[in-house]
1. For which of the structures 1, 2 does the calculation of relative contact order in percent (Cα under 8 Å, 6 or more apart) return 20?
2. Taking distance in nm of label points 7 Å out along Cα→Cβ at positions 41 and 137 as the criterion, which structure among 1, 2 has the greatest value?
3. Suppose helix-only ellipticity at 222 nm (-39500 (n - 2.57) for each DSSP H run of 4 or more, over all residues; to 500) works out to -6000; of 1, 2, which structure was it derived from?
4. Determine which structure produced the value 1.8 for distance in nm of label points 7 Å out along Cα→Cβ at positions 113 and 145, calculated from the coordinates; the candidates are 1, 2.
5. Rank structures 1, 2 by distance in nm of label points 7 Å out along Cα→Cβ at positions 33 and 81 and report only the one at the top, that is, the highest.
6. Looking just at FRET efficiency 1/(1 + (r/R0)^6) of positions 57 and 73 (r between Cβ atoms, R0 = 25 Å, to 0.05), which of the labels 1, 2 belongs to the structure with the highest value?
7. Of the structures labelled 1, 2, which one yields 12, 29, 29, 22, 8, 1 when P(r) over Cα pairs in 10 Å bins from 0, in percent, for residues 17-120 alone is computed from its coordinates?
Structure 1
Amino acid sequence: MRASIIVNGNYNGTMYITGDLIIAADGGAEELRKRNVLPHVIIGDMDSISEETLDYFENMGAKIQIYPREKDETDLELAIIHAFKHGASEVEILNWQGERVDMILAMIGLLSKYENVTAVSDNCEIGVLRTGESILKALPGEVWSFLPLCSAQFKLIGFKYPFDGEMHIESPIGVSNQALSNEVRVNVENGKVVYIRWRKKPS
């Protein structure tokens with residue numbers, strides 16, 4: 001089962017919600033209300049959602065889980081934990097783009113912590129690759145970027161610019177590569193690698 005988590009970002013593009021379980025992480029519920037989508041549950045400390053929206057969804061049948069504002073987990077992590085606890089085998093994060101660069105970096109940390117979690121939008125996808133071979137769908141000419149989490153040893157197969165070696169975050173030479181076929185491979189020998197797949201060509 002796939003879960004879709006909608007966070008409190010600022011994305012005005014098309015949102016494709018494909019999950020069987022829809023979770024609003026705090027203010028993500030405001031975005032769902034704009035789009036007339038009913039979440040199964042709203043999770044968070046409720047510091048970025050209006051009382052009106054909270055009451056609206058509660059009256060519509062959504063479950064509400066309120067946490068203290070002073071806590072160790074972000075609202076997104078609480079939502080991820082809830083998703084896996086309730087049977088999800090994979091999680092997509094939506095509406096994550098916006099001004100809060102700190103939250104985007106924190107999200108990437110959670111992509112590293114939890115397997116089978118990706119951040120998606122209609123123009124790009126972000127995930128973390130672990131040790132072993134990953135076979136990924138692509139389109140010829142698509143822009144892909146690869147960045148190690150600190151450092152990683154990996155090999156790229158099926159890209160315009162080949163790479164086989166150790167990469168460090170201080171020398172991020174893995175940005176703006178191009179896929180050559182409908183299937184690409186990444187072999188990670190050690191470490192973790194963040195990938196960004198641009199479904200639409202970045203400006």
Structure 2
Amino acid sequence: MAIATDRVYTQLRSDILRGLYRPGSEIVITRIARDFDVSIAPVRDSVNRLVGERLLLTGAQIGYMLPDITPASLRDIYLWHEHLMKLALARRPRTMRSIALDSESVIESPESYAATAEMFFSGLCFPAPNRNLEHAIATAGESLRRVRLKEIDHLPRAAEELAVLLDLATGEDHRRLSAAISSYHRRRLQQVRLLTLAVGGTLDV
């Protein structure tokens with residue numbers, strides 16, 4: 001059963017992070033079991049692990065469901081992510097060449113854009129990582145993954161902004177990089193309603 005649980009968990013987690021399930025939608029255990037051709041037990045184990053990772057919610061009245069995304073919740077994630085980036089940048093040495101990525105590959109597809117953004121921001125923790133900060137950045141990045149997959153299609157200069165960050169990361173000017181990180185997040189904060197709709201979230205009432 002452990003192999004079946006790992007298979008269901010890995011695929012279901014990937015599907016959630018890639019935005020294949022609409023925010024706020026219900027996860028029906030019997031349907032997942034049928035789709036994966038497994039019994040109920042490995043699916044239940046998998047969704048409980050995902051609840052522990054806060055990728056799913058559960059309760060007496062709701063079963064299992066994805067957290068909804070609203071402009072307010074998305075704004076909170078972007079603000080938290082920016083705060084974490086500033087903490088990471090403050091801990092870095094002046095030489096930052098170790099996280100240089102190929103800016104030419106950023107605009108190939110939404111998938112490569114999202115993956116490059118996640119690698120770049122995670123890379124700000126190195127080469128002097130703080131484990132708690134590293135974990136917080138990874139978690140925040142996962143929370144933003146489905147949104148990043150939409151950014152490149154809904155924010156006209158999204159790829160260009162990320163390419164600027166990649167180029168600045170190869171230098172030693174932390175002040176310019178910090179300002180660019182603030183600008184990057186500010187643009188997204190200005191478009192939280194648009195991005196919420198893009199991922200199928202709910203506008204604040």
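1. Working: 1: 20; 2: 27.
Going label by label, the one that fits is 1.
2. Numbers: 1: 2.8; 2: 4.1.
Once distance in nm of label points 7 Å out along Cα→Cβ at positions 41 and 137 is worked out for each structure, 2 has the highest.
3. Numbers: 1: -6000; 2: -20500.
Source structure for this number: 1.
4. Details: 1: 2.4; 2: 1.8.
Derived from the structure labelled 2.
5. Values: 1: 2.6; 2: 3.6.
Evaluating distance in nm of label points 7 Å out along Cα→Cβ at positions 33 and 81 on every structure, the highest lands on 2.
6. Numbers: 1: 0.70; 2: 1.00.
The structure with the largest value is 2.
7. Details: 1: 15, 51, 33, 2; 2: 12, 29, 29, 22, 8, 1.
So the calculation was done on 2.
Any read-out appearing in this document is the output of simple, stated calculations on the displayed coordinates, not a laboratory observation. Please read all numbers here as calculations on a predicted model, not as lab measurements. Cβ atoms are built from the backbone, for glycine too; each structure is taken alone.
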